[in-house]
Every structure is written in C-alpha cells, then in structure tokens.
Structure 1
Amino acid sequence: MDSHEHWKSIYTQKDSNKVSWFQEHADTSLRIIQQNENNKNAHIIDVGAGASPLVDDLLLAGYKNLEVLDISAEALAITQDRLGEDQTKIIWHHDNILDAKLPKHHYDVWHDRAVFHFLTDEEDRTRYIEQVSNALKSNGKVIISTFGPDGPLKCSGLPIVRYDHDTLHNEFGAQFKLIEHGQEDHLTPDGSVQKFVYCFCKMESN
C-alpha cells in the first residue's frame, strides 16, 4: 500500500478525533507561532496537517495567509467541513511534501507536527530539508515536532525515527539557528501518553 492509500484508509476507517495524534487545540504550536510571529499577514504553512485544529486556531488569532498541506484528501476534507465558509480563506495542498511544488522563498513560518519522524530514509529527510530551505524566506521560522526518545516506535502501523532536540536540530544543520526546544506529553484519545520533542529554528539565509 502506498502512502496515499495508507492515509486514506486511516481517515476513512477511524474518526479524526479518535486517531492517536488528535488534539482539541494545538496549544504548543499556537503559542510558539504567536510569540514569534506578530505579523498577522505572515505566510504560514502547516505541513502534514491532517485534520489538525491549528488552522482554526490561527484564523481565530487573526492570521490571514494560511496554507495547509496533507497527503490525505480525506483529512483535508474533514478540516474543510469543520471550517465551513472559512475554508475559502485557506490555500489547500493535497500532496506529499517530498513532491510538492511550493513557491520559492515564500513562507514566513513552516510548521510540522509529526511528519518528519516518518521519514526513515536519509534521502527522504534530505529532500524534506531541501523543500524547507527552498520554500522559506530568509529568517523564516521552522517548528518541527517528532516523537522523543521515549516515544512510540511506530505510528499508525508505520515505523518512525525518534529524536531528542539535538539530533532533530542536527538533521537540519547550522543554517537553521535553534531558538527554542522543549518536550510535550501528548494525551491520546485512549488515555495513553506519547512523548514528543519540538525544535523552533530560524533559517538564517537561503
């Protein structure tokens, strides 16, 4: 089963509020964005957003130039239905981030909660970072969150790579200046706890 079919099956066989990564609100991500990006006209992309409520929260906070990317059309449709008429305020990308044709040096903020850790092949990670470097403006901001050292070994039946903040930042390299890092205990709908780490960086040049 290829990646598109895998994630299609996830979002068609299970309610979006029952998947393990479900958040009622993306509090950590929203906090970092609001504290570090005051321009409400900033261009922000949420990569691998699934049915995340981050875009809802950013709209409510007054951000105007929002884009959402996911490999699953079903996940995007859930968010679009939830937003109703507000969905027209968002640019939607149904694509695999490794293949997506994103505008060059366009985004002020790149957000990814739990996509990067699915990239188990070094070539895929290199391609991902090339996408970030190409799409971000100079001094653009990057928020990446993955399973931490004590996190699960798999997610949705797929293997992942676990990181601490040093190994996660090292994947991106010196071009990305580490501004903040931390940990997050995510409570899943079934009551278990998943250990996440996150890094917030600025890309110093492109």
Structure 2
Amino acid sequence: MNGPRSLVIHGHFYQPPRENPWTGAVDAEPSAAPDHDWNARITRECYRPLTGIPLGPAGEPDPRRVNAWQFLSFDVGPTLLEWMDAEAADVAEAVVRADRASLGRLGHGNAMAMPYHHVILPLSSRRDKVTEVRWGITDFRRRFGREPEGMWLPETAVDEETLDVLAAEGVAFTVLAPHQVAACPAPQASAAAAAGRPQ
C-alpha cells in the first residue's frame, strides 16, 4: 500500500478499587514496595511519567517535556480516576488537559469512556449492560466535559447486544481485537462511504 499510513496506540489504564471498605483508605500492600500500594507504584512507574516525557536525546538533560497522553488513544477506569483525584490529582488533571489538547488539535479528544466497572459485558444482563454503560458515560462527561465518542470494552469482550446498547446510548465506536473482525471493508468501499456515495 502506497501513501501515508497511520499508527494508533491505545492505552487501557485501569486499577480495581483497592480501598478497605471499613476505612475508605487503601491498605499497605507489601508486594508493591517501595511504594505503599499498587496504585501508588503504577502511578509512579507509568501514569505520572506519561505526563512529562523528555524531548531531548536519550541520556541528555533537556528541560522540554511533553504530556504524552495527548498523543495516545486511551481510556482510564473511573475507579482509578477517583483514586487519582485524592492521591495523584496532578496526574488526573494532566489526563484531562491532554484530552482537551487533542480535541483542539484534531477536533476529536483522545480519551474514550469505559463501563463504570471492569465487567465483562457479554456475561451481564441487558439491564446491567445499560447501567454500566450509562454510569461510564456519566463519569466521562463529568470528568472530561464532553460526550464520549468511543467506549473501551473490558477485555474487548463484545456481543451483539452490547453493541446495541452502545449504539442506543450514542457511542459511535469501540475497539475490537483482530480475531473479532470477520473482514475489513475494501479501501474503495470505505472511501465511497466516507464521500457519501452509494456503493
């Protein structure tokens, strides 16, 4: 294939709720040492470094840094963002800023919604699917200040009913694994469809 190509990298960022139900705080997790818990460790090793990637050559100091979240397609679980609000507010704010920057640059934000909890939707009842999708959309809208165009499905698990629920809630697309797609449309058909011409 000749001509320009695109590479899209999607980051799925999620941690389960780790708070102790009796105290509301995350207990110490020795396996996460030297950090207090796994949320803190992964934030230090992954989420926060993405907010300030150095622009200079490897090994050379360079004060210029870029928030890599703005160049990454991503979803962040609502339960993780809720923890970040309290424990890593600078990271949560950088994630929202990155979505706004990509929206300004591309006309589309890079952030995608996800169901409120990391549930496998095809194993859920339709009522539970609707609830998880609506809660995920509501949290996304509150946090990012816009409607989500896409929604990441946990483990990319999908069935026709889940797709029906997404469409009914105004979600335009999701991400699928390659084995979930029977065939891709021919480039000519896609170009014709994009131009609004009959195929």
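Identify the structure, out of 1, 2, from whose coordinates FRET efficiency 1/(1 + (r/R0)^6) of positions 48 and 120 (r between Cβ atoms, R0 = 35 Å, to 0.05) was calculated to give 0.75.
This figure was derived from 2.
Using the calculated result 1.2 for distance in nm of label points 7 Å out along Cα→Cβ at positions 32 and 112, pick out the matching structure from 1, 2.
Answer for the origin of the read-out: 1.
On mean projected area of the Cα convex hull in nm², for residues 40-95 alone, which of the structures labelled 1, 2 is highest?
Across 1, 2, mean projected area of the Cα convex hull in nm², for residues 40-95 alone peaks for 2.
Work out the source of -10500 here, i.e. which of 1, 2 gives that when helix-only ellipticity at 222 nm (-39500 (n - 2.57) for each DSSP H run of 4 or more, over all residues; to 500) is computed.
Clearly, the read-out refers to 2.
Quick check: 31, 25, 15 is what I get for semi-axes √(5λ) of the Cα gyration tensor in Å, calculated from one of 1, 2. Which structure matches?
Values: 1: 23, 21, 17; 2: 31, 25, 15.
Answer for the origin of the read-out: 2.
Supply the structure label, taken from 1, 2, corresponding to relative contact order in percent (Cα under 8 Å, 6 or more apart) with the calculated value 19.
This figure was derived from 1.
Coordinate-derived values only; no laboratory data. If you're wondering where the values come from, they're calculated on a predicted model, not measured in any experiment. Cβ atoms are built from the backbone, for glycine too; each structure is taken alone.
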